[in-house]
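Student: Some structures are shown below for you to check.
Bear in mind these aren't lab numbers, they're just calculated from the coordinates by the rules spelled out. What you see is a predicted model; the values in this text were computed from it and never measured. Cβ atoms are built from the backbone, for glycine too; each structure is taken alone.
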Structure P
Amino acid sequence: MRIELLLIFIILWDGYYFFSYLFSLLRRYRTKKWMPSVSVIIPAYNEAENIERAVRAALEQEYPVLEVIVVDDGSEDDTFERVARINDPRLKVFRKEHEGKAKALNFGIAKARGKIIVTTDADSYMDRKAVEKLVERFYSEDVVAVGGQIRVIPESFLSLAQDVEHLRIAMYRRARELENLSLAPGPLSAFRREALEKIGGIVESTVEDYATTKALKQLGHVVYAPEAKVFTKMPTSLKALWTQRTRWFLGDLRHVSIKDLARLLLGDFITFLDIIVPLLLILEGNFSLLALFLVFEILTILIPLRLEGGNIVEGLLFPIFLWFWAVFYLAVHIYGYVTTLRNKTF
């Protein structure tokens, strides 16, 4: 009976977010039709393979972008040369010594003329409507930043798993963070220039997007634009994925409040249940309840997949992806907590 209670708890928890998502689809989120000048900034370090696609996507936006600024952050390949050969009067290319993403972004902001600053990554490319959908979410003067939806370019089974992860994040953000986004993501975000200037620009941190979001929320609202999409590359090996996510989590822990930490720990408890309950059901031979659990999880992802742009394969494999991410993130978080406590940085 104890396993059944744990299963009910998981279903209620996931069901709450699923029905919150459905309810959010019935509400029209606030937008504003206006045409501020927009500068797109793309920092790049050794991105010769990807930079042309990122730049052309920025130049081909349906919104009339004022300028696209590429900051070559001391690349050792031919990133600069590949951008320089693109012929468009709106394109500006700068080269500087290698100092990291935050300083490259701030260098670009200093050169920009736009009222709205859009930032994107060199290994990503924006949907043609991305800038338009970001801009229209600045519906009032107290909206200081807008984050877009991240999708993963499918290059391997692991990248497909990460796309499902980001679809789940998109579901959560539309359901719970439309008007109070916890993270304006690095691959696609927009900022009021004056707000960035008030906080001294992009915050220099290993998690510059999260640190900048936290600083900007002291000035106003950071909101989510679900229809502003960017497609980005993600790690294709477990080793690279582990390195990326542990770096992100250790960086996040430097900026969390007690309230944020409480949410993290509650989430870790749910993650533990996602791992242990299916295993216990298998050990007990309770395959009917296991099937109920799997069907429920698949059903809760099918509508988001249809509306956010996923595919049926991702839906059918979702329980496998869910269990994988539960194991992976619980390991990342345990590593992060132990490392942080050992370094006494809380």
Structure Q
Amino acid sequence: MSLPQVQKIKEDLSQITTGYGLMSLTWKPQPVAKEVAFPAMKQAVDFALERNTKAFFNVGEFYGPNRLNLTYVKEFFDLYPDLRQNVIISCKGGLDCQTFMSKGKYDDVIKSVQNSVEAIGGFIDIFEVARLDFEIVKSKTDVYPKESFEALAKMVDDGVIGSISLSEVDAEQIKAIASDWKPYLSCVEVELSLFSLHILTNGIVDTCNDLNIFIICYSPLGRGLLTGQITSNANIPDGDIRKTMKRFHGNALEQNLLLVQFLQDEIIDKRPEEEKITLPQLALGWIKHWNNEPKYSGTRFIPIPSGSELKKVKENFDESKCKVTDEEFIKIYGFLKEFETAGDRYEQV
């Protein structure tokens, strides 16, 4: 049984269809100007209010220098203080903000939470260590560093944060952490897109379903491949991490664009004109369609697309269009069974 505050967060999450990933606002050579970012952020909240749900902001302590991502959120709520009660904030930390190495020791995690709370200006609903720190695992039989979660549970008990999420974990780790800390857990953040299907077959989704833990799906647009805007490596700006990733280079990119072409030719173009949707809307609709599968009634799939400007947020959060039919879902599944993504999730050239 969850703690009361954790249960409330899970109840709110159960109503959310699309979350908002804020990483792209600040984790880039040139952060998005606040006069562009803030209207986009407000639009995401406004859409949630229209649906009578809370909005979901996914942020990171290390998404930009000097906790810039969190500073954006603080300044946003300074402008719109009445909106804070309508937003669930989920924050990643537990990394050295300069070296990006895991810092999972008890005191380091406490400090990460405190620094994040200070930068964001108050309570954080969900907190997670971005990567498990195996340098501090006490025993060869331990599959996760317990002191990291002792620290996070302490922060929940003290009312500094509301619940714990997990990030970049496998099924065995989820089971082990849940065995010790289930009352504190609200969700797991892992990658899911038409290019990254791993969690559907490696036990992660099944484990979350069995444990009634929700799934926050990051990179739902395949790091931009599912927007239709990337047709060559030249489309990616210098300094962008994708510039050196295998998926976005040469023959690998050509292979991956076959999926994009299929979605355009066989799904989007075959819809009646009045039912046309965009590639991002199709990609998001595909993820959300998994919520209709009876076998996954114990969990919930919540994609968290970014959207660094107003028009992108309006596109990604249009729930009337971010849908696929059962027939389209089956057709896409048939293609994916024969298709192989070129390049692993973080593989470099």
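Student: To which of P, Q does the computed value -17500 (helix-only ellipticity at 222 nm (-39500 (n - 2.57) for each DSSP H run of 4 or more, over all residues; to 500)) belong? Kindly include the intermediate steps, with their values, before the conclusion.
Tutor: On the way: P: -17500; Q: -11500.
Considering all the candidates, the number was obtained from P.
Student: A further question follows. Given a value of -0.29, -1.00, -1.18 for log10 I(q)/I(0) by the Debye sum over Cα atoms at q = 0.10, 0.20, 0.23 Å⁻¹, for residues 130-209 alone, calculated from one of P, Q, which structure does it belong to? Before the final figure, lay out the partial values.
Tutor: Details: P: -0.29, -1.00, -1.18; Q: -0.25, -0.93, -1.14.
Checking each candidate, the match is P.
Student: Could you figure out which one of P, Q the value 3.4 for distance in nm of label points 7 Å out along Cα→Cβ at positions 106 and 242 was computed from? Provide the component values of the computation, followed by the final result.
Tutor: Values: P: 3.4; Q: 4.3.
Going label by label, the one that fits is P.
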